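Read-outs throughout are calculated quantities, based only on the coordinates presented, and are distinct from any laboratory measurement. Values in this document were obtained by computation on a predicted structure and should not be read as measured data. Cβ atoms are built from the backbone, for glycine too; each structure is taken alone.
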Structure 1
């Protein structure tokens, strides 16, 4: 991952500026962790915009995973990056969107920022 983008993303997730949403990149004035990265792309590159569609908010035509332009900007390997096992008992990885949307335990943006910092 691009180290500059990673620092921006982690800082934004910890800032308290963004309210957390689940199930999609953006829901009104709340975002999933990937939606925060899309918003940073918009602010830093001056490219792309959020559009409200009947099916929900879209960024560069996407509503659930990162648009390819954002993925490339951040130099991520996928449109929904995997995080390594969270504990020694966990056997598999989980995507950031899965972690963001997980019901229990609930991961805050600060928790997700720490995992991004450590694993991406």
Structure 2
């Protein structure tokens, strides 16, 4: 599969979800616009590295007040997509963008139906 730059709406939706769910984004205190711009830039950096290109791209975060609420599963899938499209360059592993995706992903997992009711520790076979 080829790498591509995700639509601005993809990044905006993830950041809007994170803000709505009070995800602590980095660096603290981060603004939604700075986090979105960083996520988008890492994606562009990856695609440019992968295809040995340098492209000027314009990005401005659009606060998505009233945007449809993403399900936790959609957030997880969107995080996975953005990570896949952004991981090609050598700086990805230590990037702030990667750290923010990990935090968003962790918060989305805790929103999954049944998460709160699931056992924290697995003991021997239940009676």
Structure 3
């Protein structure tokens, strides 16, 4: 009889452990499902953020290309302006020389007619 009670006790203990294990397994499964759901939400947000970042980078790259084109145009126009200023300076020198020659001629003419 002692063996029967011991066996009965062991069977009850096994049943209790099995019930506890099943309860813990159910909690674990629920927790795992919750974590999986959170992970999927984070993954979706991350994918959305990556799409937005790519769009911003594309805008930045496009803007940079336009800025580079503008800078090239400005550099070309600056060179043209500098060349025009050089030509103007040369013509100014010629004009000054001609004016000086004219003034010298007028001064000699005035001096000779006095």
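Numbers for the structure displayed
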quantity: With FRET efficiency 1/(1 + (r/R0)^6) of positions 41 and 73 (r between Cβ atoms, R0 = 30 Å, to 0.05) derived as 0.05, matching label from 1, 2, 3; calculated: 3
quantity: At a computed 10, 11, 10, 9, 9, 8, 7, 7, 6, 5, 5, 4, 3, 2, 1, 1, 0 (P(r) over Cα pairs in 10 Å bins from 0, in percent), which of 1, 2, 3; calculated: 3
quantity: For helix-only ellipticity at 222 nm (-39500 (n - 2.57) for each DSSP H run of 4 or more, over all residues; to 500) computed as -16000, the structure of 1, 2, 3 it came from; calculated: 2
